[in-house]
1. Kindly point out which one of P, Q, R the value 25 was derived from, the read-out being relative contact order in percent (Cα under 8 Å, 6 or more apart).
2. Tell me which structure, out of P, Q, R, gives 47, 34, 30 once Cα extents along the principal axes in Å is calculated.
Structure P
Amino acid sequence: MTQFSEVIRRKYQIGVTKHADTILKHDFPAEWKDVTSLLEEFTLKKSWIVQPGGRKSKIAEAIDGYLIPKGWAEKQFNTQIITDGESRENPTHKIDCYKNRIAFEVEWNNKTEFYDRDLSNFRILNELGNISVGVVLTRATSLNEVLFSLRDKGSYGASTTHMDKLIPRLGGGSAGGCPIIALGITPECYEDDE
């Protein structure tokens, strides 16, 4: 049974590996509170969906706007590999939001290869002892029907990020030993604000 509240279980499709929810709740209570209060309060506004995209989606901006004032920040780790005294840079990808060993990524409408990038990044950073839990917020596949009714279907196709593309990667071990929480935004989060 997941550690998440009934409200969160109703609003999101949830996937958990390696007891990530238990680790987050009991070992990182402040971060647990930040994440769960964000999830309980979050609504997906129609106006955010119908507005043309830019560098960062309105969804990602809303997540940042909630977490950054609570001490979360974008973070890139500078890593390197040293072999026989020779150093080679091994840069990791920037994490959308990071606080106290918890990494939080938002994948709203990217190609599914971004899941591979995020999970590989989580795996490396976990193996190096930099993160304890990785969180991916994406959309539930059940949300596609709402999205398709609002925008051209080409914008939200089968190759874009949603839980049916993420869960097999988790099951296949793409994150290695890193505990992962995958959260898919369902139609329960949707709000017609027009």
Structure Q
Amino acid sequence: MAVGIILRGWALAEQGQAEEGVGQMRQGMAAYWATGAGLGRSYWLALLAEAYGKGGQAEEGLTVLAEALEVVHKTGNHRFEAELIKLKGDLTLQARVSGPGATVEAEAEECFHKAIEIARHQHAKSWELRAVMSLSRLWQQQSKSSEAHTLLSEIYGWFTEGFETKDLQDAKALLAELAEEH
């Protein structure tokens, strides 16, 4: 039941009801962890951080991600690490923390490269695609559309199925934008 509440909250956040969604997610997580369960903790925290970001609360999302990364390092379960670090880059850009734009962008880019490296090491192509898309969007803003297109084309070309999924549809749309720009 607690997992259902977490996922319902996440769905609400995805539909634009971030405040209510975050509240439900926190309620579900509290109930889940009260049972002594810890399985998937870093993943649930990643979803919560993403929901905070959807609600314009990037700083809160970064705090949650710090907790999630601590869980990864304590447990040794690195399954979602690439996604956590990609989210850290996304939320860093959103929050514009750390200082001037160039510094923030460099910090985010470092996160994206690290996420790509981890995903490649794990042979986690979906996580790699998501991290490459974040890096490609940043490069697009920095007028590096050609480099972004090349990098995104490589990972997109790896996939042979699943083109109806949101991530691959988003990648295809971004590739089309990048192709027009370079």
Structure R
Amino acid sequence: MRVAVGLGNPGRRYTNTRHNLGFRVVDVVATQRDGTWSESTTYCFCFVNYGRDQLLLVKPSTFMNTSGEAVVDVVERFFPDINDLMVVVDDVHLALGQNRLRRKGSDGGHNGLTSIQVSLNSSKFPRLRMGIGTPPEGVDLIDHVLGDFDNEEQKVVEAQIGRAVESLECWVDGGLEVAMNRFNSED
């Protein structure tokens, strides 16, 4: 079983913010695969089928900066191998619309990734980084990541989410190397 953890913040206030791209991706997968969400104390989860395989979709309900609490709960409950745990996360270091799959890596200054790495005591888990671009001059980083996409950006984001969903499907079906070779070269 593989697990895709989409990072974001729970609540309507954050639904369309840049910080919630991870939530949006796993929501699309759940919808496309007729998944039904259930709740745990620290996360929402949904099982979807991929042929004979299952993919567990997860949305932490702990807020971004404490996402690690939810991920540890998932690992302790479902026992996935750390290499089968994909974290889908926004990234200010990538241009809007750009996605990058990575086998492991640093937190890149992202508090959600920091929390997961501390909680798992490892940075050796795959991640799908989704570019949201750097804040415009004069805009605070927190205001940028917690801000909504404007109408023009939203068009780019919809296509970006579609590519992210395809890359997750490729990862489930063919593995990380295949997905990285196919999708990291498309941006």
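The numbers here are math on the coordinates, done by the rules we state, and not lab data. This is a predicted model, so every value here is computed, not measured.
1. Working: P: 30; Q: 13; R: 25.
Considering all the candidates, the number was obtained from R.
2. On the way: P: 60, 36, 33; Q: 52, 41, 33; R: 47, 34, 30.
Source structure: R.
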